[in-house]
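Engineer: Have a look at these structures, which come just after this line.
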Structure I
Amino acid sequence: MLPDFDQPPVTEVIIGIQNATTQFSNVHAGMFYERMKKRFPKVSEQDPLAAIFETFGPNPVQSGFHLQFGRTPTRYWFVTEDDCELIQIQNDRFLHNWRQTQASDKYPRFKKLFSEFVLELDAWQKFLQDQNIGDLSINQVEVTYINHIYTEGEGNPYAYLGDVFRFWAKDMPPQEGFPFDNATGSVRFLLQDEEGAPYGRLHAEFLPAFHNETQRAAIQFQLTARAKPKQDTVDAARATIEKCHEAIVKSFAGLTTAKMHELWGLKNVSD
């Protein structure tokens, strides 16, 4: 049973996989676009994303690198007509984004987005097989939720961090002559299997944000769960993505206050 909210402050969701580098090329991108353009008519080129791995051991670090010989690969965005959803493809990544482009856009829920991602990933894998590029060998999965949180108080929302986060002291005294401006922070948690062995991490960070349409300052609270599937298959990746989503939902509820839960309409059961 997962926490659920009637009005969650979600502004963007990203679901994706990282795989061993393939021979996918710009020519293949055009061919795949022909299969997807009915739903994603807009296309643009972006700089490639570096590979990121969650590693563990005596000196655990989040390793990120991009080793490339020859021409730098391109990342492509295929975007829906309303700009709210897109897929991102490159030779070692496949991601699906939902993003709030207007204040009236409502978060469509993970179940719907995940179902779309699964269909698109299946189409991607079939395309790679059809072009003799091979099967996906998935080494990491990722789920990211970006939230823009507004407080009830007037003025700078960062003066009310204690109303939002359980880990922030609400009675932090003001410093005379030094009014509070803003704050940033990050924390990470291990994702562990049934035997207690780590297989991923949950990263949580908050930082200042500004919503252009509403012209309001906000607290951006981003949670990213990244993990290695038990096998390198699509089926194993799907199962791990669902675990990452569960970790994010539980952590979001656990790190925020009852006051904000009431504002967002907390319910007991997720749909």
Structure II
Amino acid sequence: MSFLHNIKKNCPSTTTFIKKLLSIKDDNITFPTYTDALSEEEVHGVPSKVFSGLLSYPENPYCCPKCGVVGSVIKHTPKASLIQMIPYQNVPTYIRLYKQRYRCKDCDHTFSATTKIVDENCYLSNALKFAILNDLKEKCSMTDIANRYFVSTKTVERILKSYTYEVNPYTYQLPECLLVDEFKGTKDCHTKLCFIFSDGETGKIIDILNDRRNFAIKDYFLRFSLENRRRVKYVVMDMNASYPYAIKEIFPNVSVG
């Protein structure tokens, strides 16, 4: 109980350092002092680094998501989940994330705070999945990729099947809404950050580019026909301010969000 109490104590300097180290952008995730935040443990029999942090909203949710009663939600006991991140210095790296749970006083429904760093009911971070997908584009075996990221070959296969389209990307019909983002790349990337885009309706990853610079993005998308590019009406992003200009050139009918 005392450890959980310490986890709830946000240390701004430690939080900033760990977030930069692990490329975490979620403002609702905080970390305590470095002594409490980092431990070296064996996970699945392998020596690993484990960072412990808290996921919690600044204020209690306005209403219950189940019954809709306003002002009925109170904090409940946080629940920990172990999330695998991209290895740091070739060492398996995890976040033991204590997700704040909430309870509705009216209908007794309980739910947890959510984050974009990991999908619901999943233990692999999205950054790790993206890194694996990026490596799958290169000439290396699934076994090598699995060993590099300390996952099983079956996991690599599942990620490939779940997140990619088995079509020629340049003939694929672009969706009406594109989600675009950037994430920390691997050593083979041309820049520190990679560019990833997904189908806004299904969430499926369409492709990952090793270069996030405007000219590389334009070069890629301009291989699609103009008719295809005109299908895109919305592009949702949270990135560098220079991207909207490139997006407008590529997609004539787009509205950037």
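Derivation of every value follows stated rules applied to the coordinates shown; laboratory data play no part. Note that the structure is a prediction, hence the values are computed from the model and not measured. Cβ atoms are built from the backbone, for glycine too; each structure is taken alone.
Engineer: State the single structure among I, II that was used to calculate mean projected area of the Cα convex hull in nm², giving 15.8.
Structural biologist: Comparing all candidates, it corresponds to II.
Engineer: Next question, about the same structure. To test your reading of the models, identify which of I, II gives 11 for relative contact order in percent (Cα under 8 Å, 6 or more apart) when calculated.
Structural biologist: Derived from the structure labelled II.
Engineer: Also, quick follow-up: For structures I, II, which has the highest computed value of distance in nm of label points 7 Å out along Cα→Cβ at positions 13 and 109?
Structural biologist: Between I, II, the highest calculated value is found for II.
Engineer: Compute distance in nm of label points 7 Å out along Cα→Cβ at positions 45 and 77 for each of I, II and report the one that scores greatest.
Structural biologist: Looking at the calculated values, the largest one is II.
Engineer: Okay, next question. Of the structures labelled I, II, which one yields 22.6 when mean count of other Cβ atoms within 10 Å over residues 125-132 is computed from its coordinates?
Structural biologist: Source structure for this number: II.
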